[in-house]
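Derivation of every value follows stated rules applied to the coordinates shown; laboratory data play no part. Everything numeric in this text was worked out from a predicted model, so none of it was measured. Cβ atoms are built from the backbone, for glycine too; each structure is taken alone.
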Structure P
Amino acid sequence: MSAPAPSMYSPLALARAKALGLKQGVANQEAFSSSLLALAKRDTNVIVVTSDSRGSGKLVSFAQELPDQIVEVGIAEQNLVGVAAGLAAAGKNVFAVSPACFLTARALEQVKNDVAYSDHPVTLVGISAGVSYGALGSTHHSLHDFAALRAINNIDIVVPADNLETRLAVTAASKSTRPVYLRFGKAPVFDLLPEATSRSVTGATVIRAGSDLAFIATGETVIHALLAAAELAETDQLSCRVLTVPSLRPFDSASVVAAGKDCKAVVTVEEHMVHGGLGEACASTLLAAGVAPRFRVIGIPDEYTVTGSQADIFRHYGISMEGLSQVAREVLGLRMRDRKAS
């Protein structure tokens, strides 16, 4: 029997989350599957297509309760997308579920042509995304999906940060008339706010106000930015804004520009290669608007990814409360010392 995976959070980070009143939910994949099952029970037009992924996609209960609303194609991701596109063309509300690494690489041509170019409203669901597969390595990591899909016209890209954003994303995707890509990970996540508040999956949401530095994060990195902001407020008296950006397309440029104007520095955070994702989207947005704060992109650098669990990889590359706090100090260091001295 294998040992349990290491926690994504250090003891200090867990204590910080508790102090903020945050509650730990389930993995977003689990929140997705329960939301989808509830949706499909209400609407028999909802069909799931999966590529031997009902276990990893938490769809076993779905298959048991609604066997006529799930299609299994086996380990054949290209067929998965083609079948999903055909069902959507026939009027079905289709969710195509497969590991993100294979869905957006092995089946990229079908995503481009059968779904996006042909304008079929398929919801493509990339599970076990980012570095969720940990020590299985680069073949199973999806650090390319933002870049690949941002280069394809006519597909929305949604990356929920917590269970609430996940539920909102499933509902929005079920009503969309456009192709949608949803991305989920395997690790349990904290709810970003102690109580449900107004949130959007098409625009950024400020979940913590601040004016010294803005953390702009997407997906399951957002919680680490929020914890870092809380730590910096206590240890360094820094006022850090935190934006959760669940949508890379459509992209909330206005919120990014506002953060760049209001704050002295911007740090973007993503579970993706530093090329082609959130960081570059923010950089081009700020540059086009003529806004030039100090700027840093935190993600997976242009190198062979270290081997280890998801938690190990996050910590190695500074995607943690401690790592992001240190980055903020480095980006702001001299300027903040000058400000305090004055």
Structure Q
Amino acid sequence: MLGIRAILGADFPPILTGTMNEFRGIPVVTTGSKYQTEQGFAAIKNGVKARADRQAAPREPKPAWLKARMPGGERFEGLRKTVHEHRLATVCEESICPNIGECWNNGTATLMLMGKVCTRACQFCAVDTGNPHGWLDAEEIDNSARTVQLMNLKYVVLTSVDRDDLPDGGAKHYADCIRAIKALCPSTAVEALTPDFSGKLNDVATVVDSGLDVFAQNLETVRRLTHRVRDARAGYDQTLDVLAFAKRHRPEVLTKSSLMLGLGETEDEIAAALDDLKRAAVDIVTFGQYLRPTANHLAVERYVPPQEFEQYRQWGLARGFLEVVAGPLVRSSYRADRVFEKNNVGLNGE
């Protein structure tokens, strides 16, 4: 079922209803339901509780430019087996990303650290939410490095859930994973798409000092919509402060941020967000279409056509960003290894 919804993406209604079903005797947790994790703490499947008001909202058909291929193929299945054998979570699966087929068949993946349960509940995100009570997989550090080696990756993106239950937000664990990858695969470039660590700059420094190549923290949306879209513990200015500090602290590390479009933002607000990111000395910006992962999440206000994404890319390039990657199916880590080609990661030629 995950494979189907990973491709159908936004506004695809849940196949299962109720709180719990079984498939061939195996319990299946339905979206919006509370369940017990294998580590023994409670979590909400897909991050937000069931919302009748959102489920009742009309769904507009997706335009042709948002079609993605069904995942499959030998390379895809091989990577999935590797990831699962090493008990690693990938944002590709956990966030129900529509690009999972393309990326995995190209031999790339974004690894998600510190488990599958986030302490926050952003209204756009399909990652499960709960309180892990300090749980961490002690073997994840070595497993991450071995998996990168097995995948033979030249460029890897590491992201994670928010871990507000940990005193440092998981910064040391994050940094240890990066160092382990660099030790085992010294030629692999590492991008870290991190939490905001509650704005604690010492914890940000722990990650930025770990030897990574790109530090990313997503603004997600424009200032006006932040409170509606993101968890209350996140913040527009908090993200900008984290990004600005990372660049001041390690000028040689590239910084990166991403925005979703289609949530009701205006062109003036998009331009203002670009200006704010430029003031924070961010190097790379990505724009993609917001796709509602379940019927309990925020509805899509508008499907932004490809020509508008190209317009916003040109706005960013005119402001002096190193690169602006923009397109309906772009996600912050999509084709991240190709950003230095400075050609919208090849999207314009397809």
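Among candidates P, Q, the computation of Cα extents along the principal axes in Å, for residues 163-314 alone that gave 41, 37, 33 used structure P. Ranked by mean count of other Cβ atoms within 10 Å over residues 131-138, structures P, Q are topped by P, which has the highest value.
Identify the structure, out of P, Q, from whose coordinates distance in nm of label points 7 Å out along Cα→Cβ at positions 187 and 267 was calculated to give 1.6. Going label by label, the one that fits is P. When P(r) over Cα pairs in 10 Å bins from 0, in percent, for residues 243-322 alone is computed for each of P, Q, the one that comes out at 17, 45, 27, 11, 0 is Q.
Assuming -9000 is helix-only ellipticity at 222 nm (-39500 (n - 2.57) for each DSSP H run of 4 or more, over all residues; to 500) as calculated from a single structure, say which of P, Q it is. Corresponding structure: Q. Figure out for me which of the structures P, Q the number 13 belongs to, where percent of Cα pairs over 36 Å apart was derived from the coordinates. Answer for the origin of the read-out: Q.
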